[in-house]
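Read-outs: derived from the displayed coordinates by stated rules, not from any lab. Everything quoted here is computed from the prediction, not taken from an experiment. Cβ atoms are built from the backbone, for glycine too; each structure is taken alone.
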Structure P
Amino acid sequence: MKAAELLESRKNNWRELDQLCSKMEQRRYRKSTAESVSRFAALYRAACADLALADAYHLPPGTVHYLHQLVGRAHNQLYRSRLFNFHAWGEEMFRRLPQRLFCDNALRLSFCVFWGIFLISMYLASDYSPVPDFAEAVAGKETLEQMELMYEEPISSNNRGAEMFGFMAGFYVWNNAGIGLRCFAAGLVYGVGGLFALVFNAALLGTIFGHMTTVSMSDNFFHFVTAHGPFELTAVVLSAAAGMRLGFSLVDTGGLRRGDSLRKAAGEAMPTAMAAVILFILAAGIEGFISPSPLPYSVKAAVFGISCALLLFYFVLLGLPRVDDELG
């Protein structure tokens, strides 16, 4: 059969593909069955072959031009970006993601290590400590004196305008990002670096919190740190967990090559890292606008309570495995 005769016999397929393209180009046409997509793809591949044949045998320009347009339209429909699906987005953000985070062993380890060291250090640096001079041994005398000097005056005496609050929020975003990146990067050292960074930050922060309960300016200190503390400290835990997951993948490769194991772990650590970024941004906003403001402590305590409730709801209640998931 000659090329011209072959292409003539294919016109019915071209018309079918043309009709499908017209239908898919309509905004109200959104749903496609697996069979229709498979048929569309087969017609598209056939049209591409027909176009190549028409070009090779120098068939009439009108036929070649028509096939060019048809193949272009079909290509645009086959590889177009999908519309944003709110249901799928909600399913991912409020069901699958919290469950993945809840079952992440690296995150569990990071949480236990950080808060365990933090609370122990806070106790040992307080008035009830059985270890004298623990705070100076961990944080250093100069650091403690600097902290006392920073919170010597009450927040209500600071006259800061909206521009200054905005500047501080931007600064805290930058500063918090640095903390998160350091914790994340340290975890890449076979996970051990992440544990070290976690222990260091937990011990230092816990010691400072404990020491500040023993001095006269403790009210000023807690007036500032209460509101943004939950989001910021949780973000530190998440950052270290994401880094440790990558680092541990270099030790326990699961039979894969180290590069493949690292790539696999990177995909698994991405939700944890993104959650840390979101919490750091939220913490910076609170730290820049609410924490240094002269608002009553009751308001800041309410922000603290709401933040804790949101964290528990998202990471624990939404993260708990469900019966229907286990059955499915």
Structure Q
Amino acid sequence: MTTPAMSAMQPVSEVLIRRVTADNLAVEMLTIRSHLPYFPYITIHADYPVDNAAARDGRRRRRRRGGGGRGNKRESEADERCYRLAKARVDELDVLQLGITLCDHHGSLPATAIARADGAAIAVEMAWQVGFSDFDVSQSAVDTLRAAGVDLEHLRARGVPAAVFGQALRVFDIVSAANLGRLTWVAFGGLYDFGFLLKMLDGGRPLPETAEGFASRLRGHLGVVYDAKYVAARLPVDGVELRGGLVRVARVLGAPAAAVEEPRQAGEKSLVASQVFMRMTGLFFAYHDVAVHAGKIDGLE
């Protein structure tokens, strides 16, 4: 039985990551749906198998992207190149895990009661991690994934088929027309996270051909979308911007989960990304409207 959320943004060691498999998919989706009226922010993080060489190539491509205004032709062409690279990866690869963290406007998470070793019941905040079964992993990525604690054999045996999860998001009314104006979807560096989510919602079909088509499809499926990495680089304070990866930005902001340990799997990463977004909006957007950044994805703007 779940209870109201405890205090906002506790360390990851005090947050229960609920593992979603084919066996408990329906129960966990019902639990998520029941919390949405009270915790309307949904932060996701997708983990997918990619070898180290491909990851380094992607980082070099992003660093080479030049400056320029939003309407600049060179910038627009760079956006499309970045999108084409992401599209090719998402179309080709399979998602391994999807982390899901819900929170309210204050950053508080839903909580549940669990029993301690002494039998006493305590309340802990919770997030979710969906494991998928239908994936191919190159040998070069296996060691990295296992070092992060990913049990590939368990995922294959007990994970959720990606298309089934995409259908479940609709069947359980988590993604629905009624929620377009009620829920806010968040990711950090969200091009791939939202890309894999969109692929699942579309039954595994390839992503749209253009960045504009991708953004339009996201709005149609999810409604309000934020990329916390994009927002972090555009804070409404002169001389203040936060650049870098998820953990670096989280530690600069003092996000509790990142202070405990390096997040290794998708559930933990979605928790850190949620804390980053909520801390930024609380610290820097009290007198400014973060909505000016809605729908803008890092690498495409």
Structure R
Amino acid sequence: MKILLRSMFPCPSVDRWRAFEALLKQCLDELGHEVIELHLDPLFPPDPADVDFKIYAHKTRREVPGADLFYKEMHMRGLFTIDAEGWGADHSAVREPPDLDAGDAAEAERFVARIREQFVSNGHSKQRQPELRSIPEEYKPYLLVPLQLPTDDTIMHHSPVSVVEFVHVVSDWAEGAGQKILFKLHPGAVYPEIAAAVEARSAANPYVNRLDANIHSLIQGAEGVVVINSGTGFESLIHGKPVVTFGNCDYKSVTFAARRDNLDEAREYVAGYRPGQRLRGIKFVHHYYTRHAFDVYADDRAEVRRRLLDYLKSHLS
């Protein structure tokens, strides 16, 4: 079979994409398929007419209805999903929550603890971060509110609120409820209207603050984390924190589903977060790494390759 691979165009994270694409091509070659590779870039030629199967980077069926599979790096560096519908909330497996009752809880705890230890030792995240440091006591106790970019696909297609609306909704509630919140702007780009909204709200009320510290320092110091559908929510589950989500995301099933009118309930969820709920979050992360996604930096890369090979066999047969 002749397969078109529309690979990721050059970008700061391209080395990680190339690692997954190399694995993808190895598996396709082993299955006896011919791969035609073109970068996913509007300056490059359109799809060849004589291909039998199309695999696209960073797209979903919404944008490319004629493609067959879609892959993307998800919440962590080197952690990719591939699916016939898309990624994140568009991924076909997200329609039903995974069965988290089965599986080895102790193994899940050990697996996730290793990732958490890396977080707190090196402070690395998908986006560049400042150095690790303790959060000043004056901000505590707080709910962390990390912000996203308004141009994110997850905001445009899977959020009931804009980022600026989110700032005001959470700030209005915090002021009325007497709850400290701590905003962190997205480190990837500056949007003046979002920064201005955060500055205005933090200047107007002592319960609303902003701090651009390392994301893992902020998560560790928080009582809980409130997001639209940011990957920081997934990282927070690794830290064992309660997570509140406004939008749709692939980890929503182990979070509190927030609306404008139920943030008091969200605070109760955070305050009453039980060990069993925390364990479900941990087991979800373990499932995500070992069943849902493909980690190009995994210790057992042979197992990752085997799983990807089986996945491709099932879709190309």
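Points to keep in mind about this one:
- Comparing distance in nm of label points 7 Å out along Cα→Cβ at positions 235 and 251 across structures P, Q, R, the highest value is found for P.
- Structure with the greatest value (metric relative contact order in percent (Cα under 8 Å, 6 or more apart), set P, Q, R): Q
- Taking distance in nm of label points 7 Å out along Cα→Cβ at positions 203 and 243 as the criterion, the top structure among P, Q, R is Q, with the largest value.
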